[in-house]
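Take a look at these structures.
What follows is calculated from the coordinates using simple rules that are stated; it is not laboratory data. Predicted, not measured: the structure shown is a model, and the values here were computed from it. Cβ atoms are built from the backbone, for glycine too; each structure is taken alone.
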Structure I
């Protein structure tokens, strides 16, 4: 078996470094897409959890007698994204589940239903630009409580 000279060892080391760079260049786009997807998923999940919490809180406030205006103001102030009062719907349902005309009616044993539709959640990475026709996501949350 022939021994390698120091020149041959240096050539092999250079080839190994070149191979590592090529492997990284092949895998980097896949890893970047994976990380961008993780960031966007976390971003959307964070917003959905905030929406679920303020929706549940708003329905609870309505069940104990708060006005619709106070509920909507508390919900808008309870999130870190630009939720508006137009995104929030408050309904009062009778025990059978049918809507009552007056959403300010807080008669006991009725049900208050609070819904939030937040449209066009913008992603934080340019991942959506890579998928044709997908630029934003619409989120929805709904909570019902028995009026006390």
Structure II
């Protein structure tokens, strides 16, 4: 019987911005990393006679959600990155890129044109929490 093993600790996400630097996320202080494509890549048009025309739509934009512990180094980097982007020249807004590597699934996902949807919401209570950074990406490949 073939065995299959997965560990979130094997996942790495490297975020990079030319002016802010790099942040390597390897599972420490991370709850989850989600990547979602924003659009369908096919569309069907049905004529009155029932014939179907399929359209291939080349679109690669989407979203990322990073759930991070509020005291993690990744969250601190995200806050620094976000603050920089708010005051930076407009041409810096979507200069962030990322590479997600998952050895157990053999996937490498390249993401470019990343910008924040908004700052992560903050929660303060008896126990520490995770905060979620919702990001938008111009191109997700892989």
For this session: For structures I, II, calculate FRET efficiency 1/(1 + (r/R0)^6) of positions 25 and 105 (r between Cβ atoms, R0 = 35 Å, to 0.05) and state which one comes out highest.
Result: II
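So if we calculate distance in nm of label points 7 Å out along Cα→Cβ at positions 49 and 121 for every structure here (I, II), which label has the highest result?
Numbers: I: 1.2; II: 5.3.
Answer by largest value of distance in nm of label points 7 Å out along Cα→Cβ at positions 49 and 121: II.
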Seminar exercise, completed: If you rank structures I, II by FRET efficiency 1/(1 + (r/R0)^6) of positions 73 and 113 (r between Cβ atoms, R0 = 25 Å, to 0.05), the highest one is I
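One of I, II was used to calculate helix-only ellipticity at 222 nm (-39500 (n - 2.57) for each DSSP H run of 4 or more, over all residues; to 500), giving -17000; which? Don't skip to the answer; put the middle values down first.
Values: I: -17000; II: -3500.
Value -17000 for helix-only ellipticity at 222 nm (-39500 (n - 2.57) for each DSSP H run of 4 or more, over all residues; to 500) corresponds to I out of I, II.
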Problem set entry | Structure responsible for 10.0, with mean count of other Cβ atoms within 10 Å over residues 17-24 calculated and labels I, II on offer | I
For this session: Kindly point out which one of I, II the value -0.93, -1.10 was derived from, the read-out being log10 I(q)/I(0) by the Debye sum over Cα atoms at q = 0.17, 0.20 Å⁻¹.
Result: I
